[in-house]
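Computed from the coordinates by the stated procedures, all read-outs in this text should not be read as laboratory data. Being a predicted model, the structure only gives us computed values, none of them experimental. Cβ atoms are built from the backbone, for glycine too; each structure is taken alone.
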Structure 1
Amino acid sequence: MEIYYEHEIPILLKIFHHSFLVDSPIDKVWNFYTDLHHLEIITPKRLEFKIIESSSNKITQGQTAHFSSKLLTRMTWKTKITVCKQYTYVDEMSNTIFKHWKHTHVFHKIDENQTKVTDEIEFELQYGFIGKMFEWYALDKLKKIFAHRQQATINALSGL
């Protein structure tokens with residue numbers, strides 16, 4: 001007698017979390033972040049970020065977009081907005097060095113003129129064990145990119 005069974009192998013995803021406060025009303029922050037072109041403002045210039053094409057300039061449920069940027073080399077990727085509800089959206093990336101990438105953006109009203117911006121990224125690099133060896137590098141890059149994004153957001157919204 002042969003017995004077959006399936007079981008799930010737990011995937012060990014890395015989670016990157018970043019939060020900051022911006023002195024701006026939540027609707028102003030939400031409108032800024034749901035305009036796709038905000039990415040050109042908050043992404044570090046050294047990454048040479050470009051929007052290649054998008055199904056919409058406004059972030060909406062089901063929207064897809066193709067981007068290009070320079071990390072180690074120039075790379076392109078596709079994202080899809082899988083969740084979009086008031087003050088929260090999720091983008092999932094494909095066709096990239098990441099086997100899994102889920103980026104959750106959440107905006108919380110602190111008071112009439114202050115908003116908390118929270119980013120949480122679940123990721124797993126491609127290439128199995130070799131990818132695991134480079135997770136520290138990916139986390140370090142994310143820390144630097146999101147520190148820049150924080151300051152760029154604060155600067156952009158204080159000037160609006």
Structure 2
Amino acid sequence: MIRWLFQFILLLALSLWVGSIAFFSAVVTPVIFTVLDRPAAGGLLAQLFPRYYQAGALCGAIALVALLLLFLFDAGSRALRFLQLVLVLIMLGGTLYAGWWLQPRIHQLRGERTSAPSAEQREDAERRFQKLHARSVQMNLGVLVLGVAGLGTLAVRKKA
């Protein structure tokens with residue numbers, strides 16, 4: 001059968017997803033904050049994040065389709081496929097939540113931190129920004145960890 005093709009697509013989608021998270025978090029973001037001042041760095045990241053989350057959602061959707069096809073047509077371990085499916089669904093949910101709910105609110109609060117009319121409103125915006133930013137970082141880390149675990153499950157071999 002064409003199990004190998006579905007398996008390859010799953011491996012590629014998860015690898016690209018996990019690799020992009022690791023590269024963006026460990027290389028791109030720190031370099032941007034090193035090279036640019038804080039407001040400019042924040043502005044650049046605000047432009048990059050929608051594409052970053054779109055790429056993650058695309059990889060997640062592709063991985064999900066490949067897993068569903070493997071679940072339906074592969075004679076291998078159903079329990080392993082179910083675990084992989086759960087991991088990808090949680091990852092995709094985290095990516096969609098961070099990209100389509102958190103990120104727009106963080107972007108809005110980023111502007112309010114400096115443009116709010118009173119110092120109290122600016123401090124409130126800063127507090128809310130920091131809280132949502134921390135949640136976004138946690139979601140990103142969670143998706144990364146689950147992605148590494150998902151890749152690990154692909155290394156499991158069937159007994160001959």
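State the single structure among 1, 2 that was used to calculate helix-only ellipticity at 222 nm (-39500 (n - 2.57) for each DSSP H run of 4 or more, over all residues; to 500), giving -8000.
Source structure: 1.
When log10 I(q)/I(0) by the Debye sum over Cα atoms at q = 0.18 Å⁻¹ is computed for each of 1, 2, the one that comes out at -1.03 is 2.
Ranked on mean count of other Cβ atoms within 10 Å over residues 91-98, which label among 1, 2 comes first with the largest value? Looking at the calculated values, the largest one is 2. With mean count of other Cβ atoms within 10 Å over residues 75-82 derived from the coordinates and found to be 12.5, which of 1, 2 does the value describe? Source structure for this number: 2.
Hey, semi-axes √(5λ) of the Cα gyration tensor in Å, for residues 35-82 alone derived from one of 1, 2 reads 20, 12, 7; which structure? Computing semi-axes √(5λ) of the Cα gyration tensor in Å, for residues 35-82 alone on every structure in 1, 2 gives 20, 12, 7 only for 1. Given a value of 0.85 for FRET efficiency 1/(1 + (r/R0)^6) of positions 115 and 131 (r between Cβ atoms, R0 = 25 Å, to 0.05), calculated from one of 1, 2, which structure does it belong to? Here the read-out was taken from 2.
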